[in-house]
1. So mean count of other Cβ atoms within 10 Å over residues 61-68, computed for just one structure, reads 10.0; which one of I, II is that?
2. Hey, helix-only ellipticity at 222 nm (-39500 (n - 2.57) for each DSSP H run of 4 or more, over all residues; to 500) derived from one of I, II reads -25500; which structure?
3. From I, II, which structure was mean count of other Cβ atoms within 10 Å over residues 69-76 = 10.0 calculated on?
4. Quick check on the output: 14, 47, 31, 7, 1 is P(r) over Cα pairs in 10 Å bins from 0, in percent, derived from one of I, II. Which one produced it?
5. Suppose relative contact order in percent (Cα under 8 Å, 6 or more apart) works out to 14; of I, II, which structure was it derived from?
Structure I
Amino acid sequence: MSDRYTDKPFLRFVDAWVLKAIGHLDAATETYCKAMVPQLEQSFGVTGSWEQIVEQQMKFGPEVKAQILKIWTDGKARFAAGNGEAPDPVQFAMIFVDRNFGRT
């Protein structure tokens, strides 16, 4: 998984933002993202929480979080029915980011 973020460190934050939107961001990643706020602020010349910085840099409107949650919620049952197991939220986040935002 670390290869995903080589040369694209901001991608980790976009993935984390999607995981948080669907209610599956783990505590360790949340702690990491919070600890990195000073570096994010310095890199992008903005202030705010890591979530706000991701939203600003990705130009996410206020509706994006709810839209992603709806896609996740609506798709879980279909995925489970078609695959015989529950979807992996981390895999969902990575695929969602890659398909919708490119590899940031």
Structure II
Amino acid sequence: FTSKISFNPGRRFYKCPKSEADSCGYWEWHDEVFPDRALVVISNLKAQLDATTVKINTLSTTLDVVKIERDKLKKKMKTMETINNSRVNKARELEEKFMKLKMFIMIF
């Protein structure tokens, strides 16, 4: 097992694998005691890791929100492109009719 408490972070130990209620009480450190400086460094690194993990989770959530918004905007853009293409086609048809009428008027 590995200790996760701030007094002995990362220090390995042995203990009875049974639950506390059924345990035989066996418990022993596997590692030597860490120097105070090592404990400070380990604690600082763990704090940095925790802060980075929170930041990653926040950025991941933000990314998910942005992806959803992007997908909505893509759908909206596709709809607008369809409408625009329809209007362009209608304008071409009207332009052709106008040219035919203009030619018709010029002939007479």
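Throughout, read-outs are computed from the coordinates displayed, never taken from laboratory work. On a predicted model such as this, the values are computed, not experimentally measured, just so you know. Cβ atoms are built from the backbone, for glycine too; each structure is taken alone.
1. II
2. Values: I: -21000; II: -25500.
Attributed to the structure labelled II.
3. Matching structure: II.
4. Working: I: 14, 47, 31, 7, 1; II: 11, 16, 14, 12, 10, 9, 8, 7, 6, 5, 3, 0.
Derived from I, not from the others.
5. On the way: I: 36; II: 14.
So the calculation was done on II.
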